[in-house]
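Enquirer: Once you scroll down, you'll see the structures, which are given as structure tokens.
Read the figures in this text as sums done on the coordinates, not as results from a lab. In this text, all values refer to a predicted model and were calculated from it rather than measured experimentally. Cβ atoms are built from the backbone, for glycine too; each structure is taken alone.
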Structure I
């Protein structure tokens, strides 16, 4: 049975243009495209945190976290960034 990391890595094999950093409890995807943003997922037992370039969300269910992570890598996902002085607030 595949775990969440295996599922993500299998899907990422279909794409190019990014660097993947894999650890026991996390995966980070750094995009090479200046119009994109970094996406990561961190697992702590049965709790997951998905991060999009500063924004994050916690999930109690693996499938919800995987869906959010995949959405962050899609062309449909965009972040609205509001700046205050020199500080970006996602």
Structure II
């Protein structure tokens, strides 16, 4: 495997990482901003209010997005396996 092949596989892995994790991170960001806005408006500074809804939202989004994430990772593995079979 040559240097450009290694860089191509690394680029492919990084783009797969970003496209797989971005939906979950966006859900956490949106829920976190909504909670922060709610706390700012109501001046309610409860610590559990910041974590519990975010955890619940991330778990629900994980359950909904597992097929998408699995398909992304499976496609990456298939492309890597095809490169191995092709010999480079």
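Enquirer: Comparing Kirkwood radius over Cα pairs in Å across structures I, II, which is largest? Intermediate results must be reported in sequence, preceding the final value.
Expert: Working: I: 13.8; II: 15.6.
Once Kirkwood radius over Cα pairs in Å is tallied for I, II, the winner is II.
Enquirer: Another one. Any idea which of I, II comes out highest on relative contact order in percent (Cα under 8 Å, 6 or more apart)? Write out the running numbers ahead of the final one.
Expert: Numbers: I: 16; II: 49.
Max of relative contact order in percent (Cα under 8 Å, 6 or more apart): II.
Enquirer: Have a look at I, II and say which one yields -33500 for helix-only ellipticity at 222 nm (-39500 (n - 2.57) for each DSSP H run of 4 or more, over all residues; to 500), as calculated. If you can, show how the numbers build up before the last one.
Expert: Numbers: I: -7000; II: -33500.
Structure of origin is II.
Enquirer: Another question, then. If distance in nm of label points 7 Å out along Cα→Cβ at positions 16 and 80 comes out at 3.5 when worked out from the coordinates, which of I, II was used? All intermediate terms of the calculation are to be shown ahead of the outcome.
Expert: On the way: I: 3.5; II: 0.6.
Here the read-out was taken from I.
Enquirer: Also: Ranked on mean projected area of the Cα convex hull in nm², for residues 24-63 alone, which label among I, II comes first with the largest value? Provide the component values of the computation, followed by the final result.
Expert: Values: I: 3.2; II: 2.4.
Once mean projected area of the Cα convex hull in nm², for residues 24-63 alone is tallied for I, II, the winner is I.
Enquirer: Another question, then. Kirkwood radius over Cα pairs in Å, for residues 8-47 alone was computed and gave 12.2; which structure, I, II, did it come from?
Expert: On the way: I: 11.0; II: 12.2.
Structure of origin is II.
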